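Q: Multiple structures are listed underneath, in structure tokens.
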Structure 1
Amino acid sequence: MTPIGVIESDYPDKFGIPRQPGLAPAARASLVLTPPYDDPLAVRGLDTFSHLWLSFVFHLSPAQAAPEDWSPLVRPPRLGGNARVGVFASRSTHRPNRLGLSLVELLEIDTRRGVRLVLGGCDLVSGTPILDIKPYLPWAEARPEARAGFAPEAPPLLPVTLAPEVETTLAERADGDSLRELIHQVLAQDPRPAYRNGAEERIYGVRLRDVDVRFRAEADPAGDIRLRVVEIVPA
């Protein structure tokens, strides 16, 4: 298969990316079509759709071993990262073929120089190769009555607080408001490994846009976990 384009997104690194599309609506990305697929005729009529399916390659995931050595079980984060389920009962990145499918919002089509699709709610790391685009049809593909197995609803969100010096840094940036919103939406889903769900002294870092957002998990006076952003530094 030949990629038709590549993603440029708010996520320069795969750590911290929401585990499903649409969970961080503030996330922005562009799908830049590459020659010869950057002909504006190829996207004629696409602007009449609000959402798109993207078929892509998990290019940062290691290739699976030979068929006789592959693992049929994975550890999904929704089960705490400890319980195992079959790979075909999960949406894990570790698959026999590193193919992914993501539903994104189409915000704009820029055809001034080639074709650039501006996307919202994207869950793809920068550099992701895109194999295909298909418009989303809600009357055919939305099934509210469908069973969702071990992931019946969106994951719970954690409170996120920012240190005063972090607020000062954001106030000095032209994109400070949108970056603040993105930080809250990404960290609220707790990007730490699933088995680390308590307070920790350890400092984690998530790269968003051009900064490294450093945070730790702490307990509030009631004992509930919240994430505290302690520093933002250039990535």
Structure 2
Amino acid sequence: MTTARYNRIVLKLSGEALSGSQGYGIEPKIIQSIAAQIKEVANLGVEVAVVVGGGNIWRGKVGSEMGMDRATADYMGMLATVMNSLALQDALETIDIPSRVQTSIEMRQVAEPYIRRKAIRHLEKKRVVIFAAGTGNPYFSTDTTAALRAAEIEAEVILMAKNNVDGVYSDDPRINKDAKKYDNISYMEMLNEGLGVMDSTASTLCMENDIPLIVFSITEEGNIKRVVQGETIGTTIRGK
């Protein structure tokens, strides 16, 4: 199969996916591998938007637990996503994939402000658009950002790339060897069973806007392309 099943996608990357075995920061080989996989997808003619988390640098929840003001801790997390986004942009442009970083918090010296119509225009011109700084508001996760941006740009699917699991399970497969892997599940079932794939706000947004979510492992190179081409990998979550 050489054609793509989707024309426009949102790729959700956790910050931890960029840290590799280091567990912190950005591992060059990992981000180069992810950039190469995005290039494979872009070369199929797919319009690619990316949302990157910041957990490899800072987590707002951790700061809040340390006694920091929650809003301040979350804003620090947003800045961490900007750092990751700029690193990914650099890795993409090194391999001749044009890209743009758009931030929800204005910082014109380093990136464009998020403007929906401009983001869509970049995608139509086959530029990879990286959405940084979350929604621009504290108390919202980058999962919610991925759901919100997918709805705004009318993406056909959200691809959630994981570095420590290859789909959705009934329990943590690293702890419970009897955990059941789901091939398909609905958002409502996921919420009712408390599976914790994404937060409830993000799940509700996806469900209400009928945006499917595919959870898969990014550790095997080429998986992003395989998912885009319609291969059955990981777990597919739908509204019904």
Structure 3
Amino acid sequence: MADDSLSGDWRRLLDDGFVVLNEKEFGFSLEGREHIREKYFHDGVLKAYENDLPVDRKRARDVVRFAWRGGEPVLTEHDTITIADRGERPEAREYGRVEVLADGVFEHWIKSALALVPPPWRDPKGTFGVNLFRTFTNVVTRPHQDGERVIFIYVLDKVGRGAETVLYETEAGGEPVFRGTLEPGALLVFEDSRFWHTVTPLEPLAGRTAQRDALVCTLNYAHTYPVRDWQPLPR
């Protein structure tokens, strides 16, 4: 992506707190999306977990370390993917891990996403959480915040109506700051602390099961997965 285009996206994030982009605008492609969907969004990778909310979704997860070098992120796998105190559940949780950096296309998507982070929001190094979600009815349970720096929602596939994403400035809701249905190929990026976000339920079409495949990723705060002693090596 050209620097002048990136600077415009950075300004929109800094001013408005969110931006919605298509694949061409953030440096990805339909072919890349189809590759990720076909390789990872199936029952060989995604699993349902007891007590998960919403109850009928399937998921997998990874956590990647990054360090900025000359304006470019250097990536490696983090040593743990444990989640704690998130999604209405305070306990530590483990999910099936898929090491996404083994795939050059997935690595390119992560680098393209990180490139959207405005320089004032960038720590020299940190972690990027990658959640692969397949949902069928409720996408989320209620308006919420994830407690991280930046949220990325990228839709790979969708069957059915509904699944409208809404950003509110307060937990109580009120007039939305953003309301829109993310179709396949759309990426929503927003500052988590500035908004409460939710998604309306999926609605099936006649004779078909509703389904939504999405990457929901987080640029994490330093305390989520400390990486103080990590020095990235060339890859």
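Q: So helix-only ellipticity at 222 nm (-39500 (n - 2.57) for each DSSP H run of 4 or more, over all residues; to 500), computed for just one structure, reads -5000; which one of 1, 2, 3 is that? Please list the in-between numbers first.
A: On the way: 1: -2500; 2: -11000; 3: -5000.
The structure behind it is 3.
Q: When Kirkwood radius over Cα pairs in Å, for residues 77-172 alone is computed for each of 1, 2, 3, which one produces 14.4? Write out the running numbers ahead of the final one.
A: On the way: 1: 18.0; 2: 14.4; 3: 16.1.
It must be structure 2, since only it matches.
Q: Something else now. Given that distance in nm of label points 7 Å out along Cα→Cβ at positions 117 and 141, derived from a single structure, equals 0.9, which label among 1, 2, 3 identifies that structure?
A: Values: 1: 0.9; 2: 3.4; 3: 2.8.
The value was obtained from structure 1.
Each value in this text was obtained by applying a stated rule to the coordinates, not by laboratory testing. Predicted model, so just to flag it, every value in this text is computed and none were measured. Cβ atoms are built from the backbone, for glycine too; each structure is taken alone.
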